[in-house]
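All of the numbers you see were taken from the coordinates with simple rules; none came from a lab. This one's a predicted model, so the numbers in the text were calculated from it and none came from an experiment. Cβ atoms are built from the backbone, for glycine too; each structure is taken alone.
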Structure I
Amino acid sequence: MADGIEKTSKKSRLYTNPTVLLLCLNSFVVSLGFGLAQPILPFFLLALEGKIDQSPGPDYMVPAEAVAQFALILGLLLSGFMTSRMLLSRYFGGLSDEKGRRPLIVGGLIGYCCIFFLLGLSRSWIDLFLLRFALGACSAAVWPTVQAAMIDVVGEGRRGEGMGLNVLAMQLGWYGGPTIGAIVYAFSRDVLELPVPLVFRIPYFFAALITLPAPILTYRFLKVSKPKERAPPLLLHNKSLSGDTLRPKSTRISNQMDTKTKRQIKALYILFIANGISMGLAMPLFQLYLMSRITSDIVTIGLLTSGAGMV
């Protein structure tokens, strides 16, 4: 019987299922908004501090001394986001176990939308820092909860496939975002002919706009049972995929982990920390080097960032 379920399970396609696609959409939107604003942030910072008085383009280079002067602040802006996400991810993940996945995801997405709009209204680097710290908190509510919901829905037999689709959606948003942000900036600069710093605000408003449908769709269509109200994840054996596939919990599951499992989890933590440090070092240095030594054209920087990430 188990073999029959397994064979039938493999015939259903996760990437065509509405619930899986909705969860992937959430991951994509969150990553897209972050990636979209990435090439804009250093220039927006310099503009707010009075170091840029014209829109950067192919024929304009930002003074290297201005970049060096605000390099530390740029690092703080980037680390502020990651720090709050790091500190709160475990808490929000646990809270989603208690209260359910949907409230955390919807709340985080609404926060994303509001904070992107407020980022577009920033007046100083302090505003940017505080809002990006808050943005990291919203990411902490959405990011681990979406992954947990994906595992809840697809079950043990297909969690690798489900997580793979989720990571794919995140990477598409993360690395496609800089190009989209650069296009929005170029439209604001060349077509709308907006002045500094307004030209840097438009991509943030655009990020808020594209995030808006996600919490609405999630609230309306995501149906996932609370973790404590169901049994262990079920292996999917039909083409439907929703919270209805999760049956009421009939037995209590032990929360205790054996020594081997704890060691494996700690090893994963170490790998994630190493990866985070390497990315944290590379991202700001790459951006600063491009804008001060190679080109200050945001369109070019966006294309280079997306291209490197996609490779």
Structure II
Amino acid sequence: MTLRHFQLQDFDKLADAFVQPYHEHYFAMYSSVLRGVVSHPFLMTVPVDDHMVHRGDGVFETIKCVNGSMYGLERHLDRLERSARALYLQLPSSRAEIRDILCETIRIGGRRDCLVRLLLSRGPGGFTVNPYECPRPQMYVIASRLHVPTEEEYGRGVSLKSSGVPPKKPYFATVKSCNYLQNVLMKKEAVDANVDFTVALDEQGFMAEGASENMAIITRDRVMKLPSFARILKGTTVMRALEMAEEPAAQKVIAGIAFGDITLGEAYSSEEILILGTSFNVLAAVRFDGQPVGTGMPGPVFWFLYERFKQDVLGNPAMLTAAFQP
């Protein structure tokens, strides 16, 4: 086989041939390597010697922008800083600069509703496991399409399956790193089993977390129970849900909040199972391992949180950062 050796002058033709239908979901990308934003998918690249690519050596956050404002940005940046410290990574820009970069990337992408991924990497510099090969960390921001369930899908609920993929050890589970191999295998498991989500079980068989979601159950005495955050990622969405669960209005449907081990039997007999994540806020799992959960329909706690999140995302100034000028 003779491979063609492409030259710089060939890149215009390569760019045109490169475009695929799914690229319509990619709006804009900022790269600190380029020190700017690109909107052609052919240019949305990361150096192959970046340690984030070949070692998973980086951290990330995913933020949604709805109606021109990012939701919970400061909480995401707080967690980004915590994750970066765990990996001994320095932020290449100040928080104010990161905010500006996020806003400008969204504006160049031209969509008021989008999903924004912020990746902080060790940076390019070599192909070994030595982090000191990399002269400086790098940052990448991608604005892409935000996929939100329809009203009908929210009302129908989703299916859940216990996973055979072992969860991460506590230290790594609490860091939102770019090493997502276990998460990828859990999602593959869900797709192969024709279910919407899977949930990991720890060595003792207790519920942990989903591929990229937090889980909570509502017990028969209306307690919202969650696994301990010592062994799972503390999601920004689940933390906001806990705040909502403590509001006076929540007392009509939620008797209390508890953390502890959740067995499969306890989950099977629960009134509700909630799935919480950035893009969709909250979903109701109405079937778990083929068995109906509660009545087999989304329950009152789900509907309470669903309505509260809708209000929060669209009208809570304390949780919103405008990407577009009024």
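Work out the source of 4.5 here, i.e. which of I, II gives that when distance in nm of label points 7 Å out along Cα→Cβ at positions 43 and 155 is computed. That value comes from structure II. For distance in nm of label points 7 Å out along Cα→Cβ at positions 35 and 187, which of I, II scores largest? Top value of distance in nm of label points 7 Å out along Cα→Cβ at positions 35 and 187, among I, II, belongs to structure II. Structures I, II were shown, and distance in nm of label points 7 Å out along Cα→Cβ at positions 59 and 219 at 4.9 was computed from I.
Structures I, II were compared on FRET efficiency 1/(1 + (r/R0)^6) of positions 107 and 171 (r between Cβ atoms, R0 = 30 Å, to 0.05), and the highest value belongs to I.
Can you say which of I, II returns -8500 when helix-only ellipticity at 222 nm (-39500 (n - 2.57) for each DSSP H run of 4 or more, over all residues; to 500) is computed? It was calculated from structure II. Looking across I, II, the calculation of semi-axes √(5λ) of the Cα gyration tensor in Å that yields 40, 20, 18 traces back to I.
Taking relative contact order in percent (Cα under 8 Å, 6 or more apart) as the measure, the highest value among I, II is held by I.
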